[in-house]
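Read-outs throughout are calculated quantities, based only on the coordinates presented, and are distinct from any laboratory measurement. On a predicted model such as this, the values are computed, not experimentally measured, just so you know. Cβ atoms are built from the backbone, for glycine too; each structure is taken alone.
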Structure I
Amino acid sequence: MSAVKTANVNARIDRNIKTQAEAILSRIGLPRSVAIDAFYRQIIIHGGIPFSLTIPESKLPAYNDMSVAEFNQMMATGLAQAKADDSFDMDEVFEELEAGLEG
């Protein structure tokens, strides 16, 4: 029987990214070393990164990409939602965002 050879991989990543990813891995019972090994194996199988590295189209167009009519329609929709109280409290939204980043 031959011994399994191992190698270390060291990488520095954003703390919040690490925390969020490891929380997901923990929920599915997958150690980070196994996830990294699987990622490397997929790189080998695909002969490159195993997913698209493109920037997805945003659901909301940038101001510079909109006509005046499109911009005015978007603003009118937002105003109607605000008047109908069809919105979220900003403090609550930020609390939820921060809670999601923490874990």
Structure II
Amino acid sequence: MNIKQKLGKRIQELRHKNNLKQSELAELVGIATKTQSCIETGKNYPSAELMERYAKAFKLDISEVFELGHVKSTQDLLDEVYCMIKKATPSEITLIHKILKSFLR
């Protein structure tokens, strides 16, 4: 996942945490809903000024908007899960199976 995609996912994550629709956030920061969509999907970079408006809209320090370390692609997450499962004991694998089965019915 490239930096544009990570930043877009982070903004989307913050939007969801604030219970905002794309159109609502777009209006708050003064951009078109289509532009907001393109930013969240990693097609466009937001400008520095827009990043400041996001921080204000989310009531965060600008540095918090750039916290991207936890933002991972689905493939990265699958790879991590696979590595965890490979290291698990048989009893842990049984527990993992039960948990996944209950969530993925």
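Below are the figures for this structure:
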quantity	calculated
Test item: mean count of other Cβ atoms within 10 Å over residues 39-46 calculated as 11.1, pick one of I, II	I
Comparison of I, II by mean projected area of the Cα convex hull in nm² - largest value held by	I
Structure (I, II) behind the derived value 3.2 of distance in nm of label points 7 Å out along Cα→Cβ at positions 7 and 87	II
When mean count of other Cβ atoms within 10 Å over residues 63-70 is computed for each of I, II, the largest belongs to	II
Which entry (I, II) yields the derived value -18000 for helix-only ellipticity at 222 nm (-39500 (n - 2.57) for each DSSP H run of 4 or more, over all residues; to 500)	I
Distance in nm of label points 7 Å out along Cα→Cβ at positions 15 and 55 - highest-scoring structure of I, II	I
